[in-house]
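Following this line, the structures themselves.
Every number here is computed from the coordinates shown, using simple stated rules; none is lab data. On a predicted model such as this, the values are computed, not experimentally measured, just so you know. Cβ atoms are built from the backbone, for glycine too; each structure is taken alone.
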Structure 1
């Protein structure tokens, strides 16, 4: 009996030892060697905060005149860039950016002009996107200008939104109702056409990593396409999720999942391809739907450009099909150049650094912004996730490694085997199809670190508001996150 026990224990120990053998080190990813965008304007943000406090002290009655003047100035800028073409280096865009930021300090202090500010930001975005139709979107000066204006105006607007109660933030902001001849359905007050593109942000820490981790950090992490059945007007969404691969949902089911924000984009009706065939977006959506129904397509964690498309990440579902129609959805913006970030992506299983960032679609001049939904309840969490992610990526830049708990590897590999068995019968396991056990452990480590830092930032933000009487702006939240990261995770996640 004792001998059998010794043999049994020896077998278990040997098996455990075999399962402890680490995977090979991931190969380094090719670096595009571009220069990541950086604002580098901490003094400017501090000055804006000082002016916001000054506006609060003066009161709504005394800042009403300057607020109206800044709104009128913003409207005149929109008229100027609508009247004639200007190249991205034009100084008028510097004035637009400055005015929107300065106006944000006034509207944040007296929120009765928030609806007018939202209309101005929306009109500015539409006018800038129309200007960009004739710009070289691959030129760095163009990508930086588009980013400063579109991302910058969004950031300024949301800082103002976050200063008020959730009930004062509109969930829906309409954009351009670009004409379309494809089948349509009305969802939550918005007309969705077949072939419309839905860019969104989920609430997971990895979603924030996808959104923030590029050379032009964004706020979106996922992309899907809408299909509307011509006879019934029922709307569906086709998307690729990391745990289940390519799936088909009703639009209502899609919106019920955790979505911090959703941007509805539509191809311009005056594009030559759509002038020749106005039903092209519906044709592309129909093919994507047929592919999803024909076979199971797992998520492509390696981001390999596989011509057979055995697996697909979310952007690949759209880009692979629209490429067949000779319409390029991603150009100009997407790149990841920071060596620390690329090392982390390699550690997470990425083997081909050809990013098609969901956030970049907003900057594509071929696409119009139809509408944007924000969840007022979770908008603050979105911003918290962004600053925590940025603090962690700052560590990656300094050489922090994305490691894992080695002693958990045997258990993770057993869970991976169990997950594989579930995948064979069409079910989802604890480790997604296409993801290795090692990558699963690294993601666990990353999520744990992200959650710990986020808790510390929330504490700091609450203390800030208690002392100063207003919500901490994002640059203050970032300082809290960097401090918490240095204290809790000085050498990485």
Structure 2
């Protein structure tokens, strides 16, 4: 994703690659079975064994409900809603099928603005309508089902303008109360953890990597679930997200291993272990997870003519992550191939409409730099004129190539070009959490360091590379990382050359 919530450009993806409103509006011709035709949605194979019994007269409605929950656990919310609506079609009196739609329509950690989980106006209205329908069907339900519906009722007021924070906190508190009332229900505990995470998306750890108070509650809840139900897909998914930015990411390694093959038809759940594998240096496992995830998502998108947020964000995220993993492994061919695939999935017209996603178009140049393809770098075409950040990274790559081939004057000219583009980059990324300015500062420090290093001035190179390291250390957490390689490698080489290591 991703892990994309701390990146404001995630919201932009809502307008990309055929993104639409109603998730059922572009449903394909599902002629695979009479059931799919009647329900208006497919039942997928490979969705795991998760089961949450609900009151329904139709066993197939239960199957669609379970599938909707698993799809929501894997952050494919549009397809999840379609499954819940299929369940409603089969059993219009299934209150929990409307509850499921309302749940899946809600905010999540990967759609944020200014660090807060958000919903569109249409989503707020739709979620309210779904929970109202569930409230009208309370008769004959179990006590727990009524508690679920009454708790979710607190999450939505139907007002597109009202602040979300109090509603999200009320929902978290309500599910927290349910977790105490039903201590053996691992799904209650898992959804409680997710509700807490939605109140602080991607902000789980303090500056010294200490767990925040709510983060401690998240981790404790998920760890209890994994003892009682080691194969709960939501708990495993969230545990990875909760720990990946910590100083102890390896603690989630077992969860990553367990999730790897648990729900083979959910591309995002197949991908998720790579967030931990990358952090602990298992780059081959990270690459393999993303190869598999991309294949799963490609099949799903083709089969279902999938539209909206999932194919626009989560599928390209797999390829971007594959690129990062291959680059860290030193697999030049796979790195370059993946980089070109990333670009192919972010078309020029999309960048023209949403300039802040142009960073995706920098990855081929970064691969070429990483693998010292100096001649290829100098034949790489310049990005389109409006793409100031992509052009600046293009100049960075050329500058490194010129420095490496003993052409310092030309390298300095490329450095000057980066500086000249900075005002345009600042204007494009103003108010966006993508740290474009910081990345250009790293690029400039590295290029200055390369110039000094290649001219046998190791002491000066150490100064510039140390600056790059400090800047990289200060970058916000994300996976894959914002900068394409550990700058300490350059600093280490300069220290060796200067006789200080």
Could you tell me which structure in 1, 2 was used to calculate mean count of other Cβ atoms within 10 Å over residues 60-67 as 14.1? 1
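Here semi-axes √(5λ) of the Cα gyration tensor in Å was calculated and came to 40, 30, 20; which of the structures 1, 2 was it taken from?
Details: 1: 40, 30, 20; 2: 44, 23, 20.
Structure of origin is 1.
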Value 24.8, calculated as mean count of other Cβ atoms within 10 Å over residues 84-91, assigned to which of 1, 2: 2
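For structures 1, 2, which has the highest computed value of relative contact order in percent (Cα under 8 Å, 6 or more apart)? Intermediate values should be presented prior to the final figure.
On the way: 1: 18; 2: 13.
Structure 1 comes out on top.
Comparing distance in nm of label points 7 Å out along Cα→Cβ at positions 300 and 404 across 1, 2, which is largest? Present the calculation step by step, with values, prior to reporting the outcome.
On the way: 1: 2.3; 2: 3.7.
Of structures 1, 2, the maximum of distance in nm of label points 7 Å out along Cα→Cβ at positions 300 and 404 occurs in 2.
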Can you tell which of 1, 2 yields -16500 when helix-only ellipticity at 222 nm (-39500 (n - 2.57) for each DSSP H run of 4 or more, over all residues; to 500) is derived from it? 1
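Once mean count of other Cβ atoms within 10 Å over residues 68-75 is calculated for every structure in 1, 2, which label goes with the largest value? Walk me through the numbers on the way to the answer.
Values: 1: 16.6; 2: 26.1.
Comparing 1, 2 by mean count of other Cβ atoms within 10 Å over residues 68-75, the maximum is at 2.
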